[in-house]
Structure 1
Amino acid sequence: MKLAIIGLSNSGKTTVFNALTGQNIEATLYATVSGEPHYGMVKVPDQRVEKLAEIYKPKKVTHATVEYVDYIGLTKGDVAQNSKVFDLIKDADAIVHVVRAFSSDSVTHPLNSVDPLRDVETVELECIFGDLEFVDKRLERMEDSAKRGKKPNEAEKKLMLKCKEALEKEVPLRNVDFDEEEQKSMKPLQFASTKPEIIVLNVGEEDLASGAAAKLLGSVEEFITNRGISATTRAVTLCGKIEMEIAQLDQAEARAFLDDLGIGESALYKLIRESYGLLGLISFLTTGEDEVRAWTIPKGMNAQKAAGKIHSDIERGFIRAELVSYEDFILDGSNSAARDKGHLRLEGKTYEVRDGDIINFRFNV
């Protein structure tokens, strides 16, 4: 899973990236228009993996991972500049849109004032305008080709016109109904506004305690609902400055720091979970003395396809999946006890894997 972090300049994108990845990329106090993107792999926090590791004491523990990429900020009204960002995020599974909601005299805002709702809409529109420019250019090329006697692909032209109609109404393409064939045609085009989006409201430390952060989140969620994009857009609040400080601490120090702030868990954990939910992803688990591991799959995937995530040979030679839910395993205490209670069972290739299933695949190649 790959997520692209975007937002206006000085929104705290790089701070959030540092907090997620544990890196220490310099966050400038001025808008940058060039540079190299930054990449970082992040372990998906999963207490189930930690608990199973305590039980099995394996040689290796492997969490599911998420890749984040951070790049320059978007600029209102500058389609040419913003295209650099859109080119980078084309192969991302989703967008993490960091919105500035903190005040600071030392950090200027590119639009001269802190207004989160305005900024949410501004970036949404920049993605839409970028896609519209792409569609217009593609239609122009079709028209030029037609003048030279080359007949255009009518299906593609019809699709581009459908996209153009929605984009001109300022509707993101992720909120437009496309049939299976249209979706297949659109996939290589990688429009920015088709990407599911998580809006991250980067608030000040004082806002967490005062309730201002919760009030702002409610306003943004109302905006999402009113725009009709709630199926493809989520929102969370966090304080990038605090989260980056937490990321630099060891586990015990981080827990103590969170307790002092009255926070149950790092907001980054929620961000990663929201990413999973938004993309329709779940994790199944494998256990043993060699390794305890979480595997990421789309929700609804059958057992045989899930086996292929481990190795193509396991998928090809699939016989049965021996499995127990994580909750039942912990409650029963062992595989033998789970078997006695009927919780450890055999499932065939069409079984729909559930989040938290602990699976041992039987196969023969």
Structure 2
Amino acid sequence: MTYERTAFWVSPKDVITRLKPIEPLFCFSPLVLQDTAVMFMQNFPGLVTYAVKANDSVQVLQALVACGIDAFDVASPDEIDTVREICPSARLHYHNPVRAPHEVQAGLAAGVASWSVDDATGLAQIMSAPKSTEIAVRFCIPHVGGAYDFGEKFGATPERAAELLKQAAEAGFVPSLTFHPGTECHDFKAWDRYIKTAAKIAKNANVRLKTLNIGGGFPAKVGRDGAELLKFINVIKAQIQASFGEGAPNLVCEPGRAMVSQSYDAVLQVKAIRETGDMIWNDGIYGSLAEWRDMTSPNLTDLEFLSPQGELRVGATTDRTVFGPTCDSLDKLPVQIQVPSSVDVGDYVIARGMGAYAQVLCTAFNGYGAHRVVICQNVGK
């Protein structure tokens, strides 16, 4: 992935009218990312960490560190190395609970401050860690609101979590619980139900929690709207008080999508319009639109169509089937797209809110994919 810092790139529209790119690219605004990070830090009543998996680019991490983010949720030795290179003093939370022995050793060598576990094997692997280490037992409850079920892969039952929490505390580690309500979770009550369950787990284990990590899962657009984030935070604060009272644990969150999503736009181009009316864009599910294959992305409603001169295509719309540029017929968006009837071959598509997962999932299949990033003053407008 190549980054280009050019003084006169003001916005994606500016990139289109001046550069007229023929390959797909990303527009990244460090200022938008930092505004989002500051908004989280000012409003969340606890430690804000960044889930590196959402976008591990050096430029993203540098922008976050520069505005005060110094704790990161990492899920592999590679992510540990990337973060340590940019912020040697960063606090690391290794919250992928399934780790190979060499990954455990890498985490121990890097001084990971918090490990998540969801079974006896995971706990046994890190028994040699310093006793100041936080052990965050990850639990799950039936799917409660995310775009897909995170509990299908990770998380102990509440009953098993209580046993693991008790074992971690008896071993002398800092006792903690963690959960994740699922990506793109719009259900405020998901956090409510998880926090209630966390309190019951701690009570059943007879352990006073030092920390409760409420995960990520915040919707992408909460990153541009402080008022929307406050709705989630108010629910979280109220349930923490109701469930724990004076013995409330310290809180941690780990936004990935909500942190970085709105700081990127993708600029694509209409490659062809078939006789059937189907469209082919110059990127698809093997590129920047990879995540749209598996979930009905909110980005599907955040599209603008511009002429090469930057004129916004408006007017009556037509539902179009959209394919990517590769020779694979599976390279197809999962739902039809409403496209202004005036859109023609060579016009541009601006896809908003593309900072999370789009860049890290992008392949080079068939020689396509968005692998270029330009720095803009602003995106999302």
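Hey, FRET efficiency 1/(1 + (r/R0)^6) of positions 200 and 264 (r between Cβ atoms, R0 = 25 Å, to 0.05) derived from one of 1, 2 reads 0.05; which structure?
Working: 1: 0.85; 2: 0.05.
Only structure 2 yields this read-out.
The value 0.75 for FRET efficiency 1/(1 + (r/R0)^6) of positions 280 and 336 (r between Cβ atoms, R0 = 41 Å, to 0.05) was derived from one model only; which of 1, 2 is it?
Numbers: 1: 0.75; 2: 1.00.
Going through each structure in turn, the value belongs to 1.
Computing mean count of other Cβ atoms within 10 Å over residues 72-79 gives 17.4 for which of 1, 2? Please list the in-between numbers first.
On the way: 1: 17.4; 2: 21.2.
It traces back to 1.
Comparing structures 1, 2 by distance in nm of label points 7 Å out along Cα→Cβ at positions 88 and 104, which one has the largest value?
Numbers: 1: 1.8; 2: 2.9.
The structure with the largest value is 2.
If mean projected area of the Cα convex hull in nm², for residues 176-239 alone is calculated from each of 1, 2, which structure is the one that comes out at 4.2? Could you put the intermediate results ahead of the total?
Details: 1: 5.0; 2: 4.2.
Matching structure: 2.
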Candidates 1, 2; distance in nm of label points 7 Å out along Cα→Cβ at positions 40 and 224 computed = 1.8; producing structure is 2
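For Rg and Dmax of the Cα atoms in Å, the calculated result is 22.0, 69, so let me know which of 1, 2 that is. Before the final figure, lay out the partial values.
Numbers: 1: 23.3, 75; 2: 22.0, 69.
The read-out was computed on structure 2.
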To which of 1, 2 does the computed value 18 (relative contact order in percent (Cα under 8 Å, 6 or more apart)) belong?
1
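One of 1, 2 was used to calculate helix-only ellipticity at 222 nm (-39500 (n - 2.57) for each DSSP H run of 4 or more, over all residues; to 500), giving -8500; which? Present the calculation step by step, with values, prior to reporting the outcome.
Working: 1: -13500; 2: -8500.
Comparing all candidates, it corresponds to 2.
Which one of 1, 2 has mean count of other Cβ atoms within 10 Å over residues 64-71, as calculated from the coordinates, equal to 17.2? It would help to have the intermediate numbers written out before the result.
Numbers: 1: 20.5; 2: 17.2.
Structure of origin is 2.
No value in this document is a laboratory result; all are computed from the given coordinates. Quantities reported herein were computed from a predicted structural model and do not represent experimental measurements. Cβ atoms are built from the backbone, for glycine too; each structure is taken alone.
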